[in-house]
Structure P
Amino acid sequence: MSAPPVVSSERIAIADPPPAPAPARNKLVRRAKPDQSQRIRHIVQWLFVALNLWIGAQFYLWVRYFERGGHSLYVSRPPGVEGWLPIAGLINFKYLLVTGHVSGIHPAAMFLLIAFLAISLLLKKSFCSWLCPIGTLSENLWKLGARFFGRNFQLPRWADIPLRGLKYLVLGFFVFIIGSMSAQALAEFMHGPYALVADVKMLNLFRDMGHTTAIVLLILVALSLFVRNFWCRYLCPYGALMGIAAWFSPVKVRRDRQACIDCGKCNRACPSHLPVDQLVQIRSVECTACMACVASCPAQNALQLALPPAASSTPAARWRRRALGPLAVAALIAVLFIGTVLFARANNHWRSHIPRTTYSTLVPRANDLTH
């Protein structure tokens, strides 16, 4: 009987299976019209910066009138300056909730806080990217840094997440202190000399800037050149409050899988480093509705700031009357902001009811007042 034939191991080796084909991308359907969101947003930003500069100049002249004993140009005190007193806004809001009455001291601070919260409830944290002057400054700083140094830097995840919690700790501190105060304690504080001229003390902080304040500001500016929105992302308690309100917003950045071509441009454009290209909707409290991701998207109906989509088989039908363009966002912000101011003015809750004689006494010695 003959021996069985010898088969080479090379001949019986099983060939590796061919690699699985990569999933096919959706066909690109280019936008019918160029995106104008960033141009419109920047116009709104700088209009609000101009408004704040006008208010600041008017407030400075008002302060100088009292500091010079009435021997200079008198202009009326602009109530809008109280938008820079978020603590007064929180105190007055708590007082309103407890007593049902609007305080006559810095009421504009509360109504502006309500306006910004309403904007966040409806349009995500758009206050931060469309209105806030500090947000505008921060955005331009990191863009300047990217231009000069070729890039911005992103902190590693192990550092980024704990640092993002700092702004909530600061917010929690103020909420705890104000929340533990009785209505009588709130009223006594707001009618004390320190609170009456808190706006003047805020101005003097920058007019009579000490070495410590200057060093801190320079460090924040330097960090903002290298890290996108450093102050807003890690330290701003006002932004933390807006982010909590924005969590409940029905409007979100939404991605349509059927129209998306997976180019990743939206992910690279997001200043908050959110994985836009991997999600169907952006729930994160870090989203500021800046629409930079939407502006970077080349595909029609693939990415938009919108309400939940309609039930339909095509992207165009899903987002009809659901997506918000930049003009709609700007219009809604203007309606909420101006409407709140007009409501406060109509009800005589816009100007502080502080006698001129009180200002004559307190403004010149504002730096000596403590709480």
Structure Q
Amino acid sequence: MMEPLPQSVLPDGVRARFVEGVNGLRMHILEAGFEAAGRPMVLLIHGFPELAYSWRKVMKPLADAGYHVVAPDQRGYGRTTGWSADYDTPLAPFYLMSMASDALALVFAMGRRSVAAVVGHDVGSPVAARCALARPDVFPAVALMSAPFGGMAPLPFATDGAEAVPAAGNVFADLTTLPRPRKHYVAYYATRPTNADMMNAPQGLHALLRAYYHAKSGDHAGVAPHPLKAATAEEMARLPTYYVMDRDVDMPATVAPDMPSAEEVAACGWLTEVELAVYVGEYARTGFQGGLNFYRGVTDPANRSEVLFAGRRIDVPAIFIGGSRDWGLYQQPGHIEAMQARACSRFEGLHIVDGAGHWVQQEQPEAVVRALLGFLKN
């Protein structure tokens, strides 16, 4: 049977263990602040291609402030088991609402009725948003990181007997018709060959992940993120190629030119070779398909799991934390503005960490902890 992540790779004060019976999962978690009973819980939900381990730098500082801090490997990742890595597996367990249900089941499995806050990074951000939407009694505050919440999709209103309105253009399809044909990374991640592309990367898994993490970090030279004018193919083609790829190029080839030099790797204090080896070891064992199934879920035309929450706002206190050098803030045009103006009725602050890229809680954990503690103590 799978063992928890060894203590030798974890910071002091952080331990790994399993929680049984979480929506059919044996969920692997990291936790800090577990020594004393009765502490309010903070639940941390990671993104792709990440793990619970991605929260290692913020867990002990949050625990030192009086919280029981819990970070699970989500369904499809790491040492959590009970999910299928088959491309042809049913996708419903990987829908966003299902992933939020996993978070709820974990809270209850740990004997809690509620948490102090749920915090989500990258694809963990939309999961956390749906936790707050669906169960504000359990998740009474939410911190979104690196992926703004632009709101739930609306349903057409008063359509009985109305004339059909032409659908807006499909930007995924429009990208392929540009003079330089492109494809959106979400569309690529939803395809059958992607897992094999990444597992069999010519540069090897270690170099693939190093280049991928470097490309989206604040360490990458020449990064100047800015809002896009509209969600059109022409505008979105301005995004870096790890978001809007060349049509006939896979992800290993896309990020290969972004491989940092040996000197840059040695200077990377936020992701040392020892830390990177944890990610490499976990993905070498599991593959990427579990995480990729999230992207398949969001593009699945059969996914109607969010209809009940169409047009709903997040009505619990909310903040956003991101890096000033992260294109992720703008990869969905208009979302960062909509999050503040409409999607969150009690939005309490936009925290943009100067110099940080996409992996903000790893790159600048002190700034993230300050923002979270300021929010939690309000």
Structure R
Amino acid sequence: MTNSLTKDHPNAPLTSALDVAPKVLLHDHLDGGVRPRTVVELAEETGYDGLPTTDVEALSGWFVAAANSGSLERYLETFAHTVGVMQTPEALARVASECAQDLAADGVVYAEVRYAPELHVERGLALPEVVEAVNAGFREGERLAAEAGRPIRVGALVTAMRHAARSMEIAQLAVRYRDEGVVGFDIAGAEAGNPPTRHLDAFEYLQRENAHFTIHAGEGFGLPSIWEAIQYCGADRLGHGVRIIDDITVGDGGGATLGRLAAYVRDKRIPLEMAPTSNVMTGAAKSIEEHPIGLLRSLHFRVTVNTDNRLMSGTSMTREFRQLADAFGYGLDDFRWFTVNAMKSAFIPFDQRLALIENVIKPRYAELVEAAASPPA
């Protein structure tokens, strides 16, 4: 499962390789990855006066500290400030453009970034205007990233809030704009008390329209949330899905027995969008070292690595990879596996996924493995 770049060898070669390794990101929130300086500048431009501080460094630290509570609900409260400054077309486009550029600088070659259009209408924007502004920002960010020698493709996931009642409207947006950069649909927000089946009409509509969707499930709530998301709603992927571990029993000898639901998730190759740092911060996992991703990877679930909220978690894809390398001794073979898993699970056409795997991801990893195997001159 590992190659020569593991904990048994110096960390420097692996660290350098992970810096430049191609990465695929399926679970990243637009309002959870705003640059701290941009938050401050947009607050001044838009007249938002709710920030706890306008000092950029202090604000960055505040977001991480406030989010690191062990509670999903408390974690979600930090978004009031980022959403608060993202209420104009210009602000939305800027944040989306910077998101694409930041991800590209981190080595991400394909990303699906999600946001909830219904949260960005406080100043009178219509839902389509929100989507069009974000789409324009992503295209601008892709252009600038390519000019900088870091090409990236970004698809948008439009998200409905699970405690609200606008999921059908948002699902219709996903279908309306699916040829203009929106690749799928999602529901997000506190799981407890807000089961995915509340939005069954939206999911059935998306299925009739041959549209893709993922569902946040198995992060703040347990197996019933996962079961409903898959068996009632028909989710293509699971946002987090960490609690699937509750349906796996590990014996004294180390062998694992899968329950019916866990076996179904593995057998059907349902992708799990896991975000280790975020999962620890929200209390879904005790630590990186005890994160279920280690067991699930060894059992060959279709696990993917994600950032969730880069601002609140103070993280990046490279940082997530490094932490997993330290915790589980993973090497380049493992990170190639995670990356190919993610690309296989993306919501773009098969031939486009295959092209990125065969023409970008595998060749670059092959170069990195070869470089690691070659002794220094």
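Computed values, structure above
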| read-out | value |
| --- | --- |
| Parent structure of the calculated result -8500, given that helix-only ellipticity at 222 nm (-39500 (n - 2.57) for each DSSP H run of 4 or more, over all residues; to 500) is the read-out and P, Q, R the choices | Q |
| Of the structures P, Q, R, the one that 3.6 was derived from, the read-out being distance in nm of label points 7 Å out along Cα→Cβ at positions 318 and 350 | R |
| Rg/Rh (Cα atoms, Kirkwood Rh), for residues 198-237 alone from the coordinates reads 1.14; which among P, Q, R | Q |
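Bear in mind that the values in this text are calculations on the coordinates, not laboratory data. Keep in mind that what you see is a predicted model, and the values were worked out from it rather than measured. Cβ atoms are built from the backbone, for glycine too; each structure is taken alone.
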